[in-house]
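Below you'll find the structures, each written out as structure tokens.
Values quoted throughout were computed directly from the atomic coordinates according to the rules given, and no laboratory measurement underlies them. Keep in mind it's a predicted model, so treat the numbers as computed, not measured. Cβ atoms are built from the backbone, for glycine too; each structure is taken alone.
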Structure P
Amino acid sequence: MSAIQDAARERAREVLAAYGAVTAPVPVEKIIKRRDIRIQFSPLDQELSGMALVKDGVAVIGVNALHHPNRQRFTMAHELGHHIMHRTHIENAVHVDKGFAILRRDTLAAQGTDKMEIEANAFASELLIPKVLLEPMIGTGDIDLDDVDRLQTIAKKFKVSLSALQYRLLAFA
């Protein structure tokens with residue numbers, strides 16, 4: 001795991017600690033609202049999962065209302081990561097559509113090669129699937145990433161997609 005991912009995961013743990021005791025599924029919407037960030041669900045283009053923006057001093061997370069609820073949870077956590085770790089980029093981004101600053105999931109973002117996207121993905125995976133809650137579920141031995149039934153059961157508890165759980169398990173440390 002890279003240093004930037006380590007730092008992003010640590011930021012997520014700080015957010016969870018500030019929120020207080022959590023259980024699976026992590027209440028991502030409550031965490032966001034407690035940080036005075038507004039959540040707005042809107043139908044967006046399929047390739048746009050969400051956006052992080054600051055408009056008139058108000059922090060907003062936009063979420064694609066057409067996506068699956070598990071995808072929406074990851075998007076909310078991901079965009080919260082942008083608000084926490086990349087606030088100056090959001091405030092200084094190119095403004096489109098009446099002043100909304102949008103961070104698009106372009107090809108680099110989808111491939112996980114953009115530094116800000118790598119950080120936001122690591123933040124989101126730790127926030128939604130924290131080590132402290134995951135460890136008791138998987139035990140101390142190696143987990144079989146091909147055991148789809150077991151992974152689906154765990155993913156369901158966290159209300160995340162199978163791919164989000166697999167991403168988290170690959171980075172588990």
Structure Q
Amino acid sequence: MRALLGLSTIIDVINEKIGVICNWLVLLACLVSGGNAMFRYAYDLSSNAWLEVQWYMFAVIVMFGASYTLKRNEHVRVDLLYMTLGRRGQLWIDILGTLIFLLPTCIILAWLSWPFFMQSYAVSEHSSNAGGLLRWPIKLVLPVGFLLVALQGISEIIKRVAFLNGVPVESLEAHYERPTQ
């Protein structure tokens with residue numbers, strides 16, 4: 001179990017670092033968006049590349065931020081049954097939900113999006129807009145994002161199984177369910 005918890009820690013650290021980068025990307029995306037608007041209206045200048053950079057950043061934030069959000073247990077959760085269960089019941093719901101829904105969905109979507117990326121990469125697909133960017137880098141974000149969520153799901157399963165077996169897991173010790181804000 002210690003080896004698996006070590007693997008879980010490695011996955012958590014990777015997704016934590018990616019999450020911090022995504023947090024900074026939000027600021028950068030806002031600055032690029034504001035800069036685009038300012039140059040378009042104040043100086044009558046526009047660039048398709050900068051507009052595409054803006055939505056590329058938003059795509060990275062969403063796809064890579066999902067694993068960070070899962071790690072922090074901050075995904076939206078509306079489950080009337082879940083709220084009525086004790087801690088052990090909630091942990092079992094999380095384990096089963098991850099095994100039955102999250103992992104298969106992520107694996108299927110990563111598998112389906114890989115050829116989408118590969119085809120784009122093979123032909124060096126570019127945006128149809130004048131001055132637009134390469135498309136394959138953003139298409140790579142899809143399978144990688146789903147892979148990161150799947151890995152974080154595996155990490156969460158490891159932590160919950162360890163906790164159910166009496167192994168102290170720091171992230172589950174204090175406040176498992178994030179309070180409504």
Structure R
Amino acid sequence: MNLQVDNSYAPIQIGLHWLIAALVLFQLVFGESMVAATDAAEEGTTLGATDAVLATAHYWVGISVLVLFAVRLAVRLRLGAPAPAEGNALMALAARTTHWLFYILLAVVPVTGLITVHINPGMGEFHQLAKPAFIVLIVIHAGAALFHHFVLRDGTLKRMLIIAKSGRSA
């Protein structure tokens with residue numbers, strides 16, 4: 001059911017977007033500490049204190065991303081999303097595809113991380129493929145937002161930066 005009543009996102013959607021984005025960036029920057037932890041465990045060596053803290057953080061931030069993604073998906077299914085920005089069909093398809101690829105990664109990557117830690121360490125190689133995939137999607141997503149803002153000047157970026165004064169809440 002789509003309850004979207006204007007061309008903006010609800011405050012909860014904006015908050016979840018930026019919180020998840022920050023957590024994913026943390027994972028991308030500090031995820032190598034989990035690799036260091038895995039290597040140390042396999043080699044029987046001692047892990048440095050910083051890597052130990054960051055590896056633990058990587059685990060818990062990953063679980064947080066999964067939980068927040070589930071909330072975000074539920075909110076998206078309940079509230080829908082604003083109509084796409086004006087543009088051609090190819091741009092609309094690219095936007096939809098990019099968003100759904102993000103959703104797939106936000107669901108699959110934390111699950112593969114949990115599988116790697118608790119069930120099958122071999123899944124770690126698959127889990128690590130998410131880093132370049134996330135980076136490519138982030139570059140496409142941010143680039144498209146900036147293109148909409150500076151070239152098309154259609155207000156698309158503002159929808160995720162400014163809570164509309166529509167009185168709508170969620």
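At-a-glance table
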read-out	value
With helix-only ellipticity at 222 nm (-39500 (n - 2.57) for each DSSP H run of 4 or more, over all residues; to 500) derived as -23500, matching label from P, Q, R	R
Which of P, Q, R yields 4.7 [distance in nm of label points 7 Å out along Cα→Cβ at positions 51 and 139, calculated]	P
Label whose coordinates, when distance in nm of label points 7 Å out along Cα→Cβ at positions 43 and 91 is calculated, return 5.8 (choices P, Q, R)	Q
Source structure (of P, Q, R) for mean projected area of the Cα convex hull in nm², for residues 35-122 alone, computed value 5.5	P
Value 57, 20, 12, calculated as Cα extents along the principal axes in Å, for residues 83-146 alone, assigned to which of P, Q, R	Q
Source structure (of P, Q, R) for Cα extents along the principal axes in Å, for residues 11-58 alone, computed value 48, 15, 13	R
Structures P, Q, R, by volume of the Cα convex hull per residue in Å³: label with the highest value	Q
